[in-house]
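Read through the structures below before going on.
What follows is calculated from the coordinates using simple rules that are stated; it is not laboratory data. Nothing here was measured: the structure is a model prediction, and the numbers come from that model. Cβ atoms are built from the backbone, for glycine too; each structure is taken alone.
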Structure P
Amino acid sequence: MPIVLVVEDETLIRDLVSEELSDAGFEVLQVGNASQAIAVLEARQDIHLLFTDIDMPGSMDGLKLAAAVRDRWPPVHIIITTGKARPMTIPANALFIPKPYLTRALVSAMRTFDNMC
């Protein structure tokens, strides 16, 4: 079962996405900011995919988190989301899905990444 790390500071969104992904067959870990995400990634070697919002509190936003993950954990697939305009640059091989998104589109993208493993 692929393991997804969901990084979203809005609790309601994080819980809803996590529940939908669990229902779709993914094992989901969830955190509220980039610092917590880094701690999880450092502690676990079994994360397959990072799904992160861009706008989060703290010293690191989702784009910086995605870049750090790409550098330190290259096998981890990355999907980035935001309700604002698409960022000009995203890490290599990362996918951008704008908010609001359909959960089925997110699940489909994650399954595509899972098939690449």
Structure Q
Amino acid sequence: MAVWQLLIIYEIVPIVLWGFAWYYENSYSQFPDTSKGFKTKCSKENEEIWNYANKTAAKILNITAIALFIFIAITLIMLPISFIFIAIIIVISIVISLLIINIMIRRKVKYTR
């Protein structure tokens, strides 16, 4: 498969992350109704934490998407790295960003109690 085809396929992941970030930033529901938004056990406690969770998720996902977009473009065009290695890096970075979001929400809950 050509490098440009793989570049387009792999760059779909950061674009989807940007979509989730936009959704969490602009389209989450207001507090009593937690049907739309970044849902965790901690984020459903009160309105302040609900808003903080969605804004934080949007910021972290934006940062992750930008970093992945640049990383994928550079590695596929300039470096001879295995495509499976790139896929593993993508999965690891998404998992780490979700863990960071959950840790930040838990800290906010801990300090507001």
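A few comments on the model shown:
- Distance in nm of label points 7 Å out along Cα→Cβ at positions 21 and 93 derived as 1.8 - corresponding label from P, Q: P
- Which of P, Q yields -26000 [helix-only ellipticity at 222 nm (-39500 (n - 2.57) for each DSSP H run of 4 or more, over all residues; to 500), calculated]: Q
- Which of P, Q leads on relative contact order in percent (Cα under 8 Å, 6 or more apart), largest value: Q
- Test item: Rg/Rh (Cα atoms, Kirkwood Rh) calculated as 1.09, pick one of P, Q: Q
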